[in-house]
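Each reported figure results from applying straightforward, stated rules to the coordinates on display, with no laboratory input. These numbers come from a predicted model, not from an experiment. Cβ atoms are built from the backbone, for glycine too; each structure is taken alone.
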Structure 1
């Protein structure tokens, strides 16, 4: 999903990513390419990998939310923390 709800003082509005909107205008009859992904499209591991790539270019600590399914177990969380440790993620 490349759109989102943004709450503003005058109420809720529906916004679309300007990059996606520009691509869509130029490619109206084409299926969305794989590089247009949203947070809900990523696995918990992929969220950690995104942070690992982003933090290479950021000097300070950063925060990244990991969207995990309701079925995510305590052991899954433990494994994700270990992956984050192995990726040397900043906390």
Structure 2
């Protein structure tokens, strides 16, 4: 079995480590998923590049989205984001 690089980190800019778990990212091979709490709000994949969703959640998640993509015009609509994320998850068999 070949090894796959896996990395987890905090992309957030919290002044306290107590909140770092709220803005986590994980890379598995060439795919990166960005989480706000337990929700994927952005991803990077070879066929899409970086994709960050518009904010349809809370102001805290909005802060996380601003860290990922400050330009709101570059974020994609929620329905489009869900469709593209589903395709990536299915393609790379990232479901449990």
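Hey, helix-only ellipticity at 222 nm (-39500 (n - 2.57) for each DSSP H run of 4 or more, over all residues; to 500) derived from one of 1, 2 reads -11500; which structure? Of the options listed, only 1 reproduces it. Given 162 as the derived value for volume of the Cα convex hull per residue in Å³, which of the supplied structures 1, 2 does it correspond to? Going through each structure in turn, the value belongs to 1. Largest in distance in nm of label points 7 Å out along Cα→Cβ at positions 27 and 43 among the labelled structures 1, 2 is structure 1. Out of 1, 2, which structure matches 1.0 when distance in nm of label points 7 Å out along Cα→Cβ at positions 11 and 67 is calculated? The correct label is 2. Taking relative contact order in percent (Cα under 8 Å, 6 or more apart) as the criterion, the top structure among 1, 2 is 1, with the largest value.
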